[in-house]
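Take a look at these structures.
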Structure P
Amino acid sequence: MTLTATEPPISLRAAIIGAGHFAYRVHIPTLQLRSEVVLDSVCRIGTKELSLIKDEFGFAYATQDWREVLARDIDIAVIATPHHLHFEQAMAFLEKGCHVLVEKPMCLDPAQAWALVAKAAEVDRALLVSYGWHYKPGLKIARDLIARIGKIEHVLCHMGSFTRTVFAGNGGAERWKHIRIQPEAETWQNADGGGGFAYGQLSHALGLLYWMTDLRAYTVSATTSNSAGGVDLHDAATATFNNGATGVFSGTCGVPHGHGFELDIRLYGEAGSLLIDIETERMILKLPNGVREDHSVPAGTWTYSCEGPANALVDSALGLGGNESGGEIGARAVETLHAITASARGGSQIERISHLGGSK
């Protein structure tokens, strides 16, 4: 019998840029469980926390300067720094040739968002945004159901969460207080750095809407209720879309402690309507003549977790596909978030969105 050499095991060297609370709690443990991944480099501000994370997960290299990581041999990178830093860092790692996962929102400026999409295509690397619900069982069917309601004419998109203390308190939440690395108020309450509920939470609902549909916001008029520090706590907006549909966006951090996320999307088309209620795990299609189809899922199926994006980053780097939260989805969300916040600052003025990239 002739023995043949086996292929060496695939090894993807990973870098974590911005190892804060969420990366520590979700992204790093998810990557650590993948046999194909070597945790090479970790970066964050704060020597105590940096040392803790390096030792706990066995990173080969740790630094407070993210640019030092660019000199290392890296295959995949997770960008989980404060929002206003995402663009420069994601661009640098794409240009290095890495597959990149960026925390949501992908960045703050629409032009920069589409520049990241274009760069990923240019260098033939995967660009993913950290939208956890996109990877939940039973939600992909929504796209098939939407095709049955005809042209979308009206949209309702709402996100509510228990995050008042994140945006107007100590930066954390009761349910996270046992985690060794805590969220930092300066990240979520920095009005000049994308702090506030729209970028921090409504981005979830927008990501889901734009994953399920080809819609792009065209005009937005918004008002917000802000904290004493100047970041939005509650958001209300009306919109028009590229296909002529009208829409309503709503967001609030006012869900009481002890309750979960509220995320509701209602789509009304020429031939029917579709309800997606993440909290109650209902998906209901309504068609003419009283036809009603219930595509709801078992309890717990849509409870939020975010292992999907990091796993998809690895799978994409291995050529296995599975990217359900690509950069174009993130860019369409950034267009809307930018318009909501700009309109509110301008006294609810109508913001017309210039479609810089992607599908029209």
Structure Q
Amino acid sequence: MKSWVVSRYVDCREVLRDNDLFARDRRRVGAELPEFLQNIQTLDPPAQTPLKAVLTGALRAQNLDEAGARARGQISALLRELSARDEFDWITDVAAPVALTITSELFGVKQPDLGWYVKLSDVIARRMDSGLLPERAVAGDHARKSLGALVDSWYEDDPKPGVFSTIRETASQLDVPPHYVHNTTGVMFNASYGTLFATVSNVALALIRHPEALESLRGADRELLDTATDELIRFEGPAQGTSRVATRRTVLRGTVVEPGQIVLALMASANRDPDQFDRPDELVLDRQPNKHLSFGWGAHGCLGVAFGRIAVRELVLCLTQSPPLELAGTPVRRATATVRSLDSLPVAFRR
């Protein structure tokens, strides 16, 4: 991978926290970046700060509890409909439509065609692995441009209440090039969809494989549902790792890292570090504290963490109110390294 790899919790957190030493913006060490890829993820503080403030404000302006209630209604309706089938694929019948509908409603935009967007987002996710498989970069860049065209179409529609309209109204206050706002809007939309898609997939499989956990959550109070949600995200989070570039010579665990070299922080490994988590390979539903790295850490941490937790909690709640799920075939993991997800999860309701 032509990079240094850190897997301990304290090392991963420090790499993610120290934006001065470990940069997300590789232009700081002389790399070039085309305009269509320039967004909030490619900016480090302080350049990132004004744009992040607008995006954070746009999310906080939404009624997330109401969005969670809508998500619960959609998931419950889907599960009732699917209960008539002998078996179904959780990925195509639940994870993908739920993630896209919830995200589109949160942003206040017209929902894209499901089949088209699932393929588009999959190509973008695979592009994240271009450090391992460079041939994925070209298709991924085409997909990112298609995502940009989707954002263009939103500007042509009448604005509806949501994250997009709030960004649209407040972005004029920013002293940043307009393409950063445009590109970041698409990145946020896809990050919301992709994170929900992967997490809804992983959490469902985890609860199928740990039926005792699901049973203990039936009738649980809000506090246990909240801690269980965080624990499921730690245990089966979607983000496996993220990279940074060293801006100057430094030493990690006695190893010299030179300027311009890549450091890969394995967040999923950090989430299983026994120095940070007692019984790290067990699903401990009431785990507290639980400062996992599934949503990242520091300036580049996930902006939609609050909404993500709510959406996953509503999924868990819906599963506790339905008949237990069981495998109806062999799950198929998606062949991606950066994002942990599934291509297929055949399931059935236990009769």
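Given a value of -15500 for helix-only ellipticity at 222 nm (-39500 (n - 2.57) for each DSSP H run of 4 or more, over all residues; to 500), calculated from one of P, Q, which structure does it belong to?
Only structure Q yields this read-out.
Ranked by distance in nm of label points 7 Å out along Cα→Cβ at positions 136 and 304, structures P, Q are led by Q, which has the greatest value.
State the single structure among P, Q that was used to calculate Cα extents along the principal axes in Å, giving 60, 54, 38. So the calculation was done on Q. Work out which structure the value 4.6 belongs to, where distance in nm of label points 7 Å out along Cα→Cβ at positions 72 and 256 was derived from one of P, Q. Going through each structure in turn, the value belongs to P.
Looking across P, Q, the calculation of relative contact order in percent (Cα under 8 Å, 6 or more apart) that yields 30 traces back to Q. Once Cα Rg over 2.2 N^0.38 Å, for residues 64-111 alone is evaluated on every structure in P, Q, the highest one turns out to be Q.
Read-outs throughout are calculated quantities, based only on the coordinates presented, and are distinct from any laboratory measurement. Predicted, not measured: the structure shown is a model, and the values here were computed from it. Cβ atoms are built from the backbone, for glycine too; each structure is taken alone.
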